[in-house]
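*Asks:* Before anything else, here is the set of structures, which you'll find just below.
Rule-based calculations on the coordinates, nothing more; no lab input. Given the structure is predicted, the values throughout are model-derived calculations rather than measurements. Cβ atoms are built from the backbone, for glycine too; each structure is taken alone.
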Structure 1
Amino acid sequence: MKRLIKIALICSLAIPTLSIAQGKKTETVADKATLSTLAKAVEAAPDSLSAHDAYIKAAGVTNPAVVAQYDKWMKKFPKSAIVPYALAKAYLNHESPKAKPYLLKVVAIDPNFTEAWGGLWTDAQRWGDFKGGDEYLKKATESDPQNASYAFYYSSGFRDKDPKTYHDLTMGVAKRFPESDRGAQALYWYATRSKDVADKMKYYELLRNSYSPAKFNWSASGMTSYFDLLLVEDSKKALELAQDMAKIEKQEKEWTNLKLQAQRVNDAKALMKEKKSAEVLALLAQVKLPRYYSFNKEILVLKAEAYALAGNTNAAYDSLIFAFAKQPGVKLKSVINGYGVKLGKNEGQVNTDILKYINSNAQAATAFTLKNYLTPGQTSLSDYKGKVVLLTYWFPGCGPCRGEFPHFENVVRKFKGKDFSYVGINIVSDQNEYVVPFMKGSGYSFTPLEDIEGRQKGNLDNRGAAPANFIIDKEGRVVFSNFRTDGDNEDELELMINLMLDRKG
């Protein structure tokens, strides 16, 4: 039975960069007369999902009376897969651990209920049961081979396990679904997550040529990422891309601005060749790009080059140290070392200068004492004195968190046996039931703590969102924050931790 029932599937491949934790809400239960009318509508059409949705919304998904009512309906309509699915769907959307039993009831009644298999996959991610989730996802794709969404999700699951299969399945999704934005999404992520720059450019071009940016949102998004890459690799080609994209009516405003920025970058590079440092600096000061653009770091390097061109190597060196202290980068560190050599400094002296600036801005981290899920009692920040700490805020239903965890693990395993700890604070207590199974199933190495609603977090404030990441030094001071880790910048996290571990005194 193939159904195209829309539900909120949380996947690390198809989610925003942050998840906002839903605070506890006091549900307003409708009056008895209204509930009676809505219940009668369900009984008159038990396979109407909209009727179920209306009832659950009015009764409240956390209302125990809803469970009792659905127990009755499941007995009254034993052949209806929609009855248990309606409640399961509500629990899934609520990110509740209660969803799984009802989803299993659905597939027992109807083994071809695609969205129920998909729901089991989503739920499995929250339990940390990734292997089981893969099996559920496979069943979802088998139950409806023409479902572009599940074809995309399934192909993406091979990204870290089998690169060749990931490539072949991704290209298959793009070929099989030329009219679906999921096909564009598959190519977008393949290009974005490619390690090799030439591959990135190749697949962004394939995305552009296969899925018109004027028609497909994921292709339009891909062109933004491609533009950012081209600013680094071939700024003239970046300008050409911006000129083409600006011709698309719904993209005109954004890309007219990006076209201007690309022109400024190209003009600045031309002026650099003419050794007109003052003009270069004036022009680069006008370049305004979205803060998430990787090229923003390149602008810093170009500015430093202009300072050096004017004979002010100290200004070049100092400006990059200032930038590095806020957002470390491996390439940035290499460039700083180069200017250090020109100033007669070795790498150790450069590190001392960097740490001096970081120390001058470090602040004592706001103390906390929170419940530890894995051991009796509580854990305090003071317990980690003498250790460098990677602190992340998360919750089991947070797709971006689950997407970031593997990259954290790739880095933190390198510090086993060192004075380093990895801590994760769960910000959604309603999902406590997920936490211990998630830790055991995933094998992730962080120490899970439970946050306290309304706690004063000071300079460790996640502002209700996850993930939010901090590096705390051995003295208990916040030294780095507001960073994310993915497949392209694991080395930056490693660099931050190493700097703090290697620091003397």
Structure 2
Amino acid sequence: MKKYVFFLGIGGIGMSALARWFQANGYEVSGYDKTATPLTEKLTAEGIAIHYEDAVDNIPLEVRQNKAQTLVVLTPAIPKDHQEWAWLREQGYDIQKRSQVLGLLTQGRPTIAVAGTHGKTTTSSMVAHLLHHAGVPCAAFLGGISVNLGSNLLLPSEPIKNEELKIKNSPASSEGLAADSEQPTTNNQQLATNIPVVVEADEYDRSFLTLFPTVAIVTSTDADHLDIYGHKEALVESFRQFVSQIQPGGTLIINHTADPSVAAAAPAGVRVIRYGLSPEEGPELYATDIAAQGHQFHFALHGPQGITDGLVLAVPGYHNVENMLAAACVAQLYGLSPGQLRVAVAAYKGVKRRFEFILTAGTAAAPKVYVDDYAHHPREIEAFLRSVRALYPGRRLRVIFQPHLFSRTRDFAPGFAESLSLADEVVLLDIYPARELPMPGVTSELILSQITAVEKSLQTKAEILRNAETNPDFDVLATVGAGDIDQLVPQLKNILDIRWNGAEA
């Protein structure tokens, strides 16, 4: 029986949710990450031991001395030459990918899996919120920090009967994982087989193929992660395989813009519901009467369960209305009434770094706004900026964008330039490398040279902060990207708060 769980890459948003789950279930949890972040600091405050230097001696003694009682959970971001991973492999530890563990935790349970190259974090958080708010017992492993929950993990609030869960090798195990590891038994106090589990189904590294959902949402199948897939068709094939794993009698809720072959891959007997913003393209689930008012979007839902009008979403964006359509459809499948749906939708507060309002000032007629968003794909940036424009027509918009990954910049530079050109002024940071090494000829200049906005520049973080103080020629500021651009947010907020509101530093 396992007692210890050691995470390699514990600071990742998905890894940290699993770490919290294991700790909540009484395991001794520890881990490694490359750098300290606000999230790892929170995990430390919650009692999880974390170290940041790759050295075997830093692995907790109880982990090194109790191989048979230890489960090691690995993120794909860990490089193959990592010393601790190499030692754990050599010693024959039970090493599982994060996706494998998530697949095993959801095995045999009604699983609501949200997939798609855009919108899956927001949509999965919406599903979890709607069910939880209406009193439907559920669990959720999220890819972002839900503002409503204050966490990326939701556990059922009611006591659940004890049961045993076996952690064992997944059919999707990959090179470098233990091939014949022991099948440990864990005491799973938080998830019963009748409790639905909401999970973000990540297509990166084909991670979502460990899931066999009862209900699946596919928000998009746009090309992404071409460093893994090589070409879009391989990505689409992965989505087809994911959809083919929906349980008999299950439901697929799929965006009408997704590749048609994905819906066609649903097994016989699986109900397919297509959704989109408007009825023109023929989806069964759509919105009408969409209106942006202040920071809110008002709309009516039309779907298989009828019409629910008077919905008010406090998290703005046409793309978020579309995400809420899919989430609300799931809520209706679980019995939420129109009245419950209206109240729950109105109470939804969003996800950190997804259209997050950092600072507002000015008047209704002449607003000053600072908003932060995680968008890191051309389609996401376009949806975000079009929504900003709809909320603040005629206001001068400055966008600060940090490209994420050399491969993504190489593959989508024209698309990035086109979407960013929706702004009046564009400022680019250098590319955030994440797991990649530099590529010859691939820099932020590749995007900058194709941007058609009149004002555009490449700046360092120090220059961005200085220019916010000396050149505040904008009404709306947006920081955008998936790297470490969020480190600028508190400093920019402080600068703008002083300038706009006269606040003291």
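*Asks:* Going by distance in nm of label points 7 Å out along Cα→Cβ at positions 146 and 274, which of structures 1, 2 comes out largest?
*Replies:* On the way: 1: 6.1; 2: 3.1.
Looking at the calculated values, the largest one is 1.
*Asks:* By the measure FRET efficiency 1/(1 + (r/R0)^6) of positions 322 and 426 (r between Cβ atoms, R0 = 35 Å, to 0.05), tell me the structure among 1, 2 with the highest figure.
*Replies:* 2
*Asks:* If helix-only ellipticity at 222 nm (-39500 (n - 2.57) for each DSSP H run of 4 or more, over all residues; to 500) is computed to be -9500, which of 1, 2 is the source?
*Replies:* 2
*Asks:* Moving to a separate point now. Match the computed value 35, 29, 22 of semi-axes √(5λ) of the Cα gyration tensor in Å to one of the structures 1, 2, and report its label. Could you put the intermediate results ahead of the total?
*Replies:* Values: 1: 46, 31, 19; 2: 35, 29, 22.
Answer for the origin of the read-out: 2.
*Asks:* Tell me which of 1, 2 gives 0.5 when you compute distance in nm of label points 7 Å out along Cα→Cβ at positions 138 and 154.
*Replies:* It traces back to 2.
*Asks:* Quick one: distance in nm of label points 7 Å out along Cα→Cβ at positions 418 and 474 came out at 2.3 when computed from one of 1, 2, so which one is it?
*Replies:* Matching structure: 2.
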